[in-house]
Structure I
Amino acid sequence: MDTPSRHLHTIAPSIFTVDICIRHGDDVLMFARSKTKKMFPGCLALPGGHIDEGENPLTAAIREAREEVGISLTPKRVQLKFVALHYHQDRRELFVVFGFLARIYKKPERILSNDEGSASWMSKDTLMSHDAVFPPVKYYLSHVLENTSGIMYNYSIWNNSQLVRVISEEIDTNS
């Protein structure tokens, strides 16, 4: 007998976040989290963070790029690549992640670093094989970086930041 499905808001509190992959040619701007961070110290992640009250996901991604790495983007430079629902069983939290791609044609002379961590450019090939990439970010990188069309929609279960199983995943190629 099938178990009746539950509404997501009854499973865990929802945390709305954005990730933004900034590319210059074959290089990707990655953000190394500070080694003093409580959660995922030293992990390589994409610039991003929580969506603030009054923001939509696009404006949050643009703000995070400016705050974390000092790159100003316009909405025309930013493309939605995935929407992911990550249920983290161990923390009983549901992350709703909007993932974006921005291509820039001129590397900034300076990239910001702060107490959150430091940013640096990495080649796509190095990044795809790097062990320190935060697993949820690494899961989506090939879709974001391989010039695949469409928006990926994903619902998956995670435990201790490791993928347990993908419940559903679709790519909307109409977008």
Structure II
Amino acid sequence: MTSKSKIKGSSYERDVAKFLSSHYGETFIRNISGSGAYIGGTNSFRKANLTEAMIRHAKGDVVPPESFNLLNIECKSYGSLEFHQLLNECRQLEAWLQQLMDASDDTDVNILFFKITRRGQYIAVQATEPWVTSSNYVSYNSAKLGQWMIYDFDNFFKLNSLLLKTLSNPVK
């Protein structure tokens, strides 16, 4: 029997895919293959035997359309997150970011969607990209994974919707 937390996570992945599909007018789908676990971390050797399209479908929780070919997405839905730990080290956030980065390639645009019950939805993105900011974001420094920016979900898309698409599919 599937656990409640697994159902909650799968539901949030579908919600994110549905939002992105509606927002961009293109098809994003929930990854049903077990996400980045197949090619992430110690399993990265598997990429050598896969095509680029197969790799894109095996990474992340949401499979983007071809026009977002560099987008790597991880989704988390949890009951709580200790936001005060963002000032030091937040082990929960570190684990989520590590999972995102395990499936990532050097050229990927990595984005963590996370929903905290009765608190809201948030986005974490690497600070190495030229994201548009306002006063409503938090900077998070991971000793292992570098600098990240955490936005309110709606605010991120209000400011960075077009930029996310542009960065996810650069002109070659």
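Just a few scattered comments:
- Highest-scoring label, criterion being distance in nm of label points 7 Å out along Cα→Cβ at positions 115 and 163, among I, II: I
- When FRET efficiency 1/(1 + (r/R0)^6) of positions 19 and 91 (r between Cβ atoms, R0 = 25 Å, to 0.05) is computed for each of I, II, the largest belongs to: I
- Here relative contact order in percent (Cα under 8 Å, 6 or more apart) is compared for structures I, II. The highest value is that of I.
- Structures I, II were compared on distance in nm of label points 7 Å out along Cα→Cβ at positions 67 and 123, and the highest value belongs to I.
- Structure from which -5500 was derived, helix-only ellipticity at 222 nm (-39500 (n - 2.57) for each DSSP H run of 4 or more, over all residues; to 500), options I, II: I
- Cα Rg over 2.2 N^0.38 Å, for residues 83-138 alone derived as 1.21 - corresponding label from I, II: II
Bear in mind that the values in this text are calculations on the coordinates, not laboratory data. This structure is a prediction, so every number in the text was calculated from the model and none was measured. Cβ atoms are built from the backbone, for glycine too; each structure is taken alone.
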